[in-house]
Structure 1
Amino acid sequence: MADQVIINRVDETGDFESYQLKIRGKGRVIDVTYDKEGNMISSYEYLDDIPLPKHITKKIATAFPGWGITKSNYKLENYKGKVKTERYKAVLSKGKERKTVYLDKEGNILKVV
């Protein structure tokens, strides 16, 4: 459930050329911008502490045996219908050790910190 929904008209040249829809809630942010005809220009979605898809958890379990997932999030950005960023982030722990793993939508590991 959203805690806050905001719809703004963006004034670029004295005429409203685009509209923004912003949805905010606990651990969730969704921002979408539409042109005056209702076509999506861009979107940003961030979801915190979500259950990861099974194919992502399988990749993590294979790459990091014995490590547990303690926190996760999902981020999606697109511009004019083309995905710019889509990634998962998982914080792993094993005893007192911690790692942060970034994966693409297929589960390929992009970075480990």
Structure 2
Amino acid sequence: MQIQPFSDEHLADAADLLNVTALRLRRRISHLLHHIVEPGSALSFLSALVLKPDTSGVIMLDHGGLCGYMLGTYAENVFFGKHVWAPYGGFALDESHCHIQNFAQMYTAAGERWI
């Protein structure tokens, strides 16, 4: 596995992964809103997310292909203090890589950028 910084060139692959992840989740939780799996909605969401100031993240590659990503936006408020918020859709792992160790590896790498 290889971790790299998230950049605009990863948007299309990340959107495809988010769409597959949302479809998988919606099959298990049928009452989720259907628009999260509509074509184009994942790309629109991720494009808007990366345009937010103070948003950054990482991708995970396996054999050169994107198998995961994590994006978060730095914020500060009285409730949470200084923190990074990764919304639903701000992270995804493909089904074959969906293990806590891979999530932790991405979180660690992204956290180094966020601190």
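Derivation of every value follows stated rules applied to the coordinates shown; laboratory data play no part. If you're wondering where the values come from, they're calculated on a predicted model, not measured in any experiment. Cβ atoms are built from the backbone, for glycine too; each structure is taken alone.
For structures 1, 2, calculate relative contact order in percent (Cα under 8 Å, 6 or more apart) and state which one comes out highest.
Values: 1: 16; 2: 29.
With respect to relative contact order in percent (Cα under 8 Å, 6 or more apart), the highest-scoring structure among 1, 2 is 2.
If percent of Cα pairs over 13 Å apart, for residues 7-70 alone is computed to be 64, which of 1, 2 is the source?
Numbers: 1: 72; 2: 64.
The value was obtained from structure 2.
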field: semi-axes √(5λ) of the Cα gyration tensor in Å derived as 21, 18, 14 - corresponding label from 1, 2
entry: 2
- prompt: Upon calculation of FRET efficiency 1/(1 + (r/R0)^6) of positions 23 and 79 (r between Cβ atoms, R0 = 35 Å, to 0.05) from the atomic coordinates, which of the structures 1, 2 produces 0.60?
  reply: 2
Which entry (1, 2) yields the derived value -12500 for helix-only ellipticity at 222 nm (-39500 (n - 2.57) for each DSSP H run of 4 or more, over all residues; to 500): 2
